[in-house]
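Colleague: Each in structure tokens, the structures are laid out below.
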Structure P
Amino acid sequence: MTHPFFDLHTHGFLRVAVAAPHVAVADPAANAARTLEMARRVEAQGVSLALFPELGLSSYAIDDLLHQQSLLAAVEAALADIAEASRDMNLLLALGAPLRWRGRLYNCAVLMLRGKILAVTPKSYLPNYREFYERRHFASGCFVAQAQIEVAGQSAPFGSDILLRARDMPGFVLHAEICEDLWVPVPPSTRAALAGATVLLNLSASNAIVGKSDRRQMLCASHSARCLAAYLYSASGQGESTTDLAWDGEAMVYEMGTALAKAPRFSDEPQLVVTDIDLGRLTAERLRQGTFGDCADVELKGAQFREIPFELRPSRADLGFLRAIPRFPFVPDDEERLAELCFEAVNIQAHGLQQRLRASKIDKIVIGVSGGLDSTHALLVAVTAMEAMGLPRRNILAYTLPAFATTERTKSNAWALMTALRVTAQELNISPACEQMLADIGHPAALGEPLYDATYENVQAGARTSLLFRLANRNNALVLGTGDLSELALGWCTYGVGDQMSHYNVNASVPKTLIQHLIRWCARDARFGLDTVEVLLDILATEISPELVPGAQPQCTEDFVGPYALQDFNLYYTTRYGFAPSKIAFLAMHAWGDSDAGAWPSVVPPDRRVAYDLRTIKHWLRVFLRRFFETSQFKRTAMPNGPKVSSGGSLSPRGDWRAPSDSSATAWLADLDAIP
């Protein structure tokens, strides 16, 4: 496990900690000892950055004691003690301390690494309302720039214009602000993020009042989302003075709007949260979101930041992984959020279809129903659209088109579903048309030879294409596509009606894993009537098969293209963030390596809760890379219209994904080959 692949830093992750230690009021020596104790704990866990609360060395609510020379001298002595004790610690500390500069007192963040004070940042915005009166004690650091400060026997850069950049950890650029700085309309960290900071720190005291925690979390979440950054927040906890206030010790880490870690509030124990933030995700998103850079061009005119370089020297070992990676990135783990997403997805699809019907002045739909997942969900969307438009369900002309390898189970499910939904249903056996076409082109199968090649398989799609389009012509109807995002990504879609060609495809940006959850949601709530529930559940329980080759055992699609759960995982991180295959495999290893670990959405049946080892992950990732980058783009270039549904994006050439049809996967495969 010493291979670089197993080291989280190789893949752009940084281990961070947020601490809310017990505070000793106006006792810097005791606070320094507690700080060092927690620092040693997190260093042993491979943490590279540890954040402590505002004025953590002196304590916050000590009023005019902040102007006592003995206290201020004790703070500097405490900083010197921490510097000496941390010389051998490979840990960047962010400490809160009151410091003197040019005859004034500042509320400061002290950034220290291996005993050296790298920089000191003063608080910019000093609250002086309600219970706060910081201006009585401190000067604002808003206009302090390009300065130096002497502290604890060291000289360090001082000002609100400082960024710390790690030379040996790409994407790690640090900025610190203090408490109230986050609550103003334009926090200092906003411009710092625009200038390149990816990790934003907030050393806070922040007393507890009813409802304030929700506001803090909202601010941290929204600010990290807007700044495309990680935001670390630490508030004072147990031991702080309660003369007129109380404290809850809130410690949390957010990344691009998502909570990665939170400490319990009002704990009797010192609080410490440790997690791994994804610097690669932050830099990838900034690269992709051009308006972020445009905003920097506008807002940073005249704003100058000093970049202080440093060597992080992160541990190069297998430290494990302290971050939850969802197995189904297109599907929320939370059941309430999943229900909301399903509601949104179906309505997005149905509203897109309604508009296409209105614009075309067409009130009928032709759809092929196979008894499989994709056509089932497309049919449910069609029913939703028709009802919203006040049109009868009989305007949906549904056809089941059995051929050489259609099973009785899928055909009966197709009939059961069409009947339960009360659409216009008909069966057209396309075997004779397929046999005639095979005979016309001289295929051996027409003479009884069992040659089940691509010609044999695709003649069935060709027959369905011809029938459905002609039926649409005859009935002045629109052909509804059924092929999904996963099939488009893997090229597992015949150039014919349903999979690839149609007048409108409602499933084009819905991955297979999400379609399964959408159907299960419809069944669970009996959204289309109680008589649809049993058939929908049986469709979900049926193995996914193209049903193209006859035989006692139906073909299994996942034997050819891989488990859809894994391939949807690969698709998400390839298209959403552009991650390298090695990073995707690292994430998959931690998401899928143990079937008993972590949360499973309740809609995933126990028999589908499987694990995949690294060898299996690599194998199917190789299949994905070859099919996605080398063999399938020409099909996506010719995609019909359809609404974007998933947060993971779409593969429409008019939308999220534009790529050449003749690319090579060599660079991606080379990265994959480096995985042990």
Structure Q
Amino acid sequence: MSTNAFTTRRDFLKGSAAATGALVIGFTLPVSSRFAQAAAAAMPGQATGFAPNAFLRIAPDGQVTVICGLSEMGQGVHMGIASLVAEELDADWKSVKLEQAPVDKAYNNPLFGMQATGGSTAIRGHYEPMRMAGAAAREMLVAAAAGKWGVDAAACRTQEGRVMGPDGKSAGYGELVAAASKLPVPQNPSLKDPRDFRILGKGLTRIDTPAKVDGSAGFGIDVQLPGLLTAVMVHAPVPGATIVSVDDAAAKAIPGVKQVVQIPQGVAVLAEGYWIALKGRDALVVKWDDGPLGSLSSADISKLLHEATKKPGAVARNEGDVSVAVAKTVEAVYEAPYLAHACMEPMNCTAWVSAGKAEVWAPTQAPGPNQGIVAQLTGLPPEKVQVHTTYLGGGFGRRFAPDFIIASTLISKAAGVPVKLVYTREDDMRAWFYRPASVTRFTAGLDAAGNPVSLTARVASPALSIAAGFTKELPKGVDEFAIEGIGDMLYAFPNLRVEYAQAEPGVPLWFWRSVGHSQNVYFIEAFIDEVAAAAGKDPVEFRRSLLSKQPRLRGVLDLAAQKAGWGSPLPQGVHRGVAITNCFGSFVAQVAEVSMDASGKPRVHRIVAAVDCGRTVNPDVIHRQVEGAIVYGLSAALHEKITFQNGRVEQSNFNDYPMLRMDEMPRVEVHIVPSTEAPGGIGEPGLPPATPAVVNAIFAATGKRVRTLPI
């Protein structure tokens, strides 16, 4: 998102001075998001308009506290937000700490209109506002020092937590907060020239590393409360299944089992510890009515999606005339399966519903919406509901879903005690929150010289925007999540048409890292390779010819090709493939080097990535995010697949839903394009190109196309 979307600095900078010996700065900014209206409709009572967004606190001892409303799930958001404030404040980085914010409209994500983390929006949404908060505080501290010394503020400067004045005068920020708190907040503070940055763009050590190393970091599963009981549930075996009967006698007979509670989502056993609760859960005898999805199979799902691509769909994009005559036609159909999120920390939530209030401790990406949800479940006003956001042991979109918060709240409400609900790995794998299965049918036309003339893409998948509650009806019949990565691609085909065919097998869906781009970039980038081959052209040069008006995307393509040595000799049996993407405000290209063993199994040796994500906050975090995204993408490409038989998910744990192993990990090189553009997202853009780069390398090695995942 460009900072030009904001009107004026005056519109989003507000302040309040406290006369308590500490300086507190807050600010507001307008909301601009495709999610804002949908979120308001899906979650009544949640604010989505203009709201205060973040706060900075400086104590008399000079301690700088940045209060962050975003969820830390390993992506480095705490580091990023603290860096933005500290840079403009000219803080001593050693004095900066971060505090997780409570739920409050003050901490709404400006790109969502609610307090939530996802969509690679953290830095994009907070880059200028957080800098403004730091700059306003810095100017107030300078003014306080100038007043104390009787000098012109222009004669003062700041450096690492101190104001420096003429004639050797110097004062630490802590000495100035009482006086600064009495001053008006600048309405138009000056931001630094990026050439003067000493924190942003540098690879500083993450502020959450020490606690994660020594074990003091608090994840959701670590929460302990007096009188806490642990709950493990029997979940529905089939989406939409209902309970017929429950026999809990054997469960209640187990020492340490305290209660058995039935809620709409299933039956929970409450005990003095996890293993006792698990034993009690396994002793339950629950009979289910499977409902209409009791015979669902993966074969049925695949057939439904393939058939949907054979008929005209709703038009998502139409340029020129794809029925124009061509000399050569290229056709292919690509398919991707349902995928689980497979976070290392299984879903969990601790809830305590008592008289007149409710508290929730959860590793959640959406504390704001969850406050409203818990309020509705308990009948309490939102201000009587506290949501404590812990560290998240992986998110990937899964922890935006509220199922584990809803269940733990209902269990605690029924039991009258604090309850920690823990999903087993099997519960988590079969919890009905999956990346949608999808099929896309392509047709491309070339002229006699092999130049691209037309491209048609028909995407068939269930509608994620409906499943997630964003809308009840698709605008113009198109689900934007289902087509992203294809509908918004930047290749300049003279004639282009993208259609969407909604097909609903009935499996619950949720956002998965990079959302529609995760499968659609695989589809389009693998097919573009097919078209290049049919045209008799080099894959890199063919892409370049379609990107003459896209300098940033062409730039990462050129950089990745150069750094990978595209066209240079490789060891015997090793071949290269390339793929690119534009998503979440960033541009990424990847080149994969792959060989095939005697059994036909691919081995990925190296991936070279080039990234243009605009101005950088911390290059080390960018490297790690791209590396992690590649791991996640390669796992899906090589191994992952959720399948159904008789309505039931066949996978249960990492033995039958394998992740990328250490010995499968390729060498990854990440090259960042220097840029003065507005920051783009980085948590997700590194994932989509990994799969097509690998399958395109497999074609180079074998002459065979991989059109269905996993490989």
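Where a number appears in this text, it was derived from the coordinates with a stated rule and is not lab data. These numbers come from a predicted model, not from an experiment.
Colleague: Supply the structure label, taken from P, Q, corresponding to helix-only ellipticity at 222 nm (-39500 (n - 2.57) for each DSSP H run of 4 or more, over all residues; to 500) with the calculated value -11500. Can you show the working numbers first?
Modeller: On the way: P: -11500; Q: -8500.
Label of the originating structure: P.
Colleague: Can you say which of P, Q returns 3, 14, 21, 19, 15, 12, 9, 5, 2, 0, 0 when P(r) over Cα pairs in 10 Å bins from 0, in percent is computed?
Modeller: P
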